[in-house]
1. When P(r) over Cα pairs in 10 Å bins from 0, in percent, for residues 183-238 alone is computed for each of 1, 2, which one produces 20, 39, 31, 10?
2. Assign the value 147, calculated as volume of the Cα convex hull per residue in Å³, to the correct structure from 1, 2.
3. Here relative contact order in percent (Cα under 8 Å, 6 or more apart) has been calculated and equals 16, so which of 1, 2 was it run on?
4. Out of 1, 2, which one gives -26500 for helix-only ellipticity at 222 nm (-39500 (n - 2.57) for each DSSP H run of 4 or more, over all residues; to 500) as computed from the coordinates?
5. Assign the value -0.36, calculated as log10 I(q)/I(0) by the Debye sum over Cα atoms at q = 0.12 Å⁻¹, for residues 143-206 alone, to the correct structure from 1, 2.
6. By the measure distance in nm of label points 7 Å out along Cα→Cβ at positions 263 and 327, tell me the structure among 1, 2 with the highest figure.
Structure 1
Amino acid sequence: MKLQELVKEKYVGRFYFARFVSNVGNGMAPVALAFAVLDLPNGSATLLGTILGINTVALLIMFPFGGVIADRYGRAKWIAYGDVLTALLLFFQVSFFATGNVPFWVFVIVNVGCGLLLGIWWPAFNGVLPALLPNQALQKANALNNMFSNTALIFGAALAGILVSTIGSTFALAVDAATFLIAGIVVYTFKHVTPPMEIVENTVLHDLKEGWRVFTSFRWLVVIDICFAFIVMSWAAGENVLGPLVAKEKFDGAKSWSMVLTAVSVGLIVGSLVAMRFHPKYPMFTMMGLTVFLAIYIWTIAKPQPLWVIIVAAFVWGVVFDLWKTIWDTALQTRIPREALSRVAAYDGVIVMLFRPVGLALAGPLADKFGVEFTLNGAALLVVIAILFSLLFPEVRKFERL
């Protein structure tokens, strides 16, 4: 199927538009929130890590139930609900940032709420494109979706750098909230493409157990997810907590860090273009090997290198990560039984994100005790160890593309 034909498919264009808009906000959020928190009277890397960690813990709690909700009650509908409610929570948080004082309980309420909603949104999202397109079009459709999304991330990261340095981080956070509201309204217009189950015979517990049974039946999936739990932990500590701190102390703050995140996003777009034609015979072996570029990216932040070196490393990791995402989403959509897809995607998310709050919470205290450079070098080393461990398993090395 040609690209023009994909976009013209009923509701696919609308789906891409909604993803583009919400990802403008996602591109803004890491810069706007990081510097909004660091600029508070009590702001610190530890506070930032705690806030992000609360969000992730709530996400992990909801993930398995989110997969059941999405499979039972309509995936597109719950994507729309998630975006709109997230927007309302973010606007609530913005109202406190505008006063210059954000009580900790506000961060707790907003991040718990957003994490719970994301726990439904994430597994639901993975099941929408398969409802709109045939299997043979999914890799190209996933790549095109990533390209639209990543273009938005670039725009969002660059826009956040400009807004934070000129108008202020509070305004940038308000724009972020508005993007989710728009995306949710658009997705709601085609909620019927993934209707709820007409008859629900099993209990929630039964569905959870069945989803886990399907998930654990694919050893390549379990092994890679466990390894990525440690990889994501290292990535979160480096990029979400210590990266902004290095930019604030060594460079010129939000402008520098938005340039780094923009480079990641540019890499994601290039990765989307490559993914349309990139079909390695052994995709999991290839992509686990290429994940070493994340370790290199974290290491460049550790020194710190000249800013352009960090930007180049960020760009290369962006290319690799988008290839990963396209190949991974396609593998799930084509290998996992359709009726269990959201539940398996939920368990996939749980395992991958399991140690992210640990990385977020420990990054600041470890950096205070051992130094930023030592902590980041340790994170980079952990990525390499996880890669090597995954390649010990033949199910990963010999996984062949369909």
Structure 2
Amino acid sequence: MTVELTPMGVRCQLSCPYCYQSPMRDAGNFAAPGYDVDAMLKALDAEGSEFTVFGGEPLLTPIEDLERIWRWGYERYGRNGVQTNGALITDRHIALFLRYRVHVGISVDGPGELNDTRWAGSVEKTRESTERTHDAIRRLCAAGHPPSIIATLTRINAAPDRLPRFKAWLRELDGLGVTSARIHILEVDHEGVREHLQLSQEETTQAFLELAALESELPRLRFDIFRDIENLLRGEDGRATCTWRACDPYTTSAVQGIDGEGNKHNCGRTNKEGVGWIKADRAGFERYLALYHTPQSYGGCQGCRFFVACKGQCPGEGMGGDWRNRSENCAVYYALFEHAERELLDRGLVPISLDPDRPAVERRMVEAWARGENITIAQALREIQSAAAAPCRGTTTRGAHGDWHGDHTDHGDSPHGDRG
């Protein structure tokens, strides 16, 4: 579970048109005026977990209060976190990052004009803000404290004519010592964003495949989406990113948000109507039961051999803005799963998508969701393994790293057929 502390709510000095928090800002739901550090620390203490200072832009919080929060976190957990656009980082912030072991995540889409979607009011101000962010990355790396990166693919940074420069930038980050990047598919909450910024599904897929090839050439930098997909197909999903973990949009159990007054809230990716919903008392998995049984032509995932791994992806990406549907980026994820599937087969490993036990895994997960439980693929595989005596498993055996080896069959989900 990730605990996100948002002292400033969704307030930010930038106005990125594609930000998933835009509906909250458009509705005027920023946060209560001011905040209460004591209330926030009390709420954090009740959670009993490490946390990340989040936003909006968390560095709008006065630095004295940030130091108090991070000192508290360091004394209890030995580390802290912050997710920022990086443009407000000063030498004083860097000193605090080092003193209180604050892991820094920076959201930036590239250098120069590639980052123009992270709008600061004018082209000139936006470019200045972008340069400040990149200067902060360089200073952090020079201080031996490289940040992780979050970048979103749009027409501005990943269209076919822009992608080579985006890849060159990633090479530069690798050279600086950055080791981790999360590459997001654009989340569309407004049709204007779709019209002006969204890549086609084919362009997005091609961008990811080129990034997968690039990763193999880089000595340090890794993209978590490829690790997640491989681990999911290997049945090693215990640490997969929350978007693959059957998230309930009314509890978002992977994200526990705490606002400036110490109140709990959900992950902001599910706030599609500008309302920060209060967390429900218990999780429900109706979305995944529905996706499993609903034909693909109606927005479901019925028959997809990757369903047990993908689960329709994040409810914040649901087709038509409806969390009950599978991700509108289904075609991209499907292609990436196919790519990873082929790579595993080339290495002599049988992915869960092609394993004879996949239907049994699906049944166990569906039964668990019906009971209000959310189990992993790994748990389901262990249940299957313990329920059947090893000599009865035929020629299929368990590999050293948790992969199923031996004969496999394709259960045929018509991947290029009617997908809605």
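No lab work stands behind these numbers, since they all come straight from the coordinates. Since the structure is predicted, the reported quantities are computational estimates derived from the model, not experimental observations. Cβ atoms are built from the backbone, for glycine too; each structure is taken alone.
1. Details: 1: 17, 23, 29, 29, 1; 2: 20, 39, 31, 10.
Derived from the structure labelled 2.
2. Working: 1: 123; 2: 147.
Computed on structure 2.
3. Numbers: 1: 28; 2: 16.
Label of the source structure: 2.
4. Details: 1: -26500; 2: -11500.
The read-out was computed on structure 1.
5. On the way: 1: -0.55; 2: -0.36.
Derived from 2, not from the others.
6. Numbers: 1: 2.4; 2: 3.1.
Largest calculated value belongs to 2.
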